[in-house]
Structure 1
Amino acid sequence: MQRHAKSGLFLIEMIIAIAFFAVSSAVCISLFVQAHLKSALTHETNMAVVVAQSAAECFKAANGSPEETARILACDMDEGKLYLYYDNAWNRVTFGGDYRVGITIDTTVSPVNALIEVYGTDDGETIHTLSVKKYVSR
C-alpha cells in the first residue's frame, strides 16, 4: 500500500510540472506572436515614411508643379490628385496593390502645399501623412 501511495504522489507531481510547462509555453508563444505583429507594423510604418519622403523630394524637385511631379514620379493625375501604388513588398505597381500613396498639391497658395498620404488599400487606414511646402517665385 505504501508503494502505491508514492507512485500516486509522483504522478500528481508530474501532472503539475507538465501543466506548469504548458502554461509557460502558451505565454511564450503569445509573446512571440505579439512581437511578430509589432515588427510587421513597424516595418510597414517605416516603409510608408520612406515612400512619403521620396514623394516629397520629387515634389520639391518639380518646384511645386503638379504636372512635373507626376512626370518625375511616373504616375497619372486623377482629379488633381496623384496616386502611386505599391504591393505588399513595397514594390511599385501600376494600379491596385496593397498600399496607395495619394499626393494632393495646392498651387493656389504661396508657398505651394503638398499633402502626401500613405494608406493601406484593404482597410483604407492612413499609415503616414506628410505635409510639404515649397516656396516658388512667381
Structure 2
Amino acid sequence: MSYPAASPLISTQNRLLGLLAILILIVVPGCAFGRATLGDKIKQEDLASLTKGMTTRAEVVARIGAPDRILQANGQEILQYYHYDLKSSSLLLLLVNFSRFNIKSDDLYVLINHDGLVDDVLYGRRTDTLAFQAWPFGE
C-alpha cells in the first residue's frame, strides 16, 4: 500500500506553523506586568478640611494621619504626605530583556507656623495620569 506524497505547499505551511509555534512559546511566556503603590491616597475631603490660619497641627494629624516625613525650613514645620504609583511592563526574551517602569506621585505639604497653625497647603496630583505602557520603546 502506498501513500500519496505530500505537496510542497503543505510541507512549507507545516514548517511555517512550526516556526510560529516556537516563536510564540519563546515570546509569550516572557511578558510581565506589575503594579505597586506606596503610601495612602490623599483624599480631596481631607484637603478641603485644611484651613489656613485655623487648622492646628493636631487636627491635621487627626484628620490625615501621621505624616510620612517632617521637615524644618525657615522656622516652619513641614508635614509631607505622599502616595506613589508604579506601573511596569517587561518583555523577557532568551538573550535580552526589555522593561519599562512608570512612576508618579501625589505630594501634600502642610506648612505649620510657630503658633502650630496651618500656614500653607501645597498639593500636587499626578498619579491619575499614569498609564501602562506595554511597549518598552518610545512614548
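Bear in mind these aren't lab numbers, they're just calculated from the coordinates by the rules spelled out. Small disclaimer: the values here were computed from a predicted structure and weren't measured. Cβ atoms are built from the backbone, for glycine too; each structure is taken alone.
Largest in distance in nm of label points 7 Å out along Cα→Cβ at positions 39 and 127 among the labelled structures 1, 2 is structure 1. The maximum of relative contact order in percent (Cα under 8 Å, 6 or more apart) over structures 1, 2, that is, the highest value, falls on 2. Structures 1, 2 were compared on FRET efficiency 1/(1 + (r/R0)^6) of positions 47 and 95 (r between Cβ atoms, R0 = 41 Å, to 0.05), and the highest value belongs to 1. Starting from the value -0.62, -0.93, -1.22: which structure in 1, 2 was log10 I(q)/I(0) by the Debye sum over Cα atoms at q = 0.11, 0.17, 0.22 Å⁻¹ calculated from? The value was obtained from structure 2.
Quick check on the output: -7000 is helix-only ellipticity at 222 nm (-39500 (n - 2.57) for each DSSP H run of 4 or more, over all residues; to 500), derived from one of 1, 2. Which one produced it? Of the structures listed, the value fits 2. Source structure of the calculated read-out (distance in nm of label points 7 Å out along Cα→Cβ at positions 87 and 103, 1.7) within 1, 2: 2.
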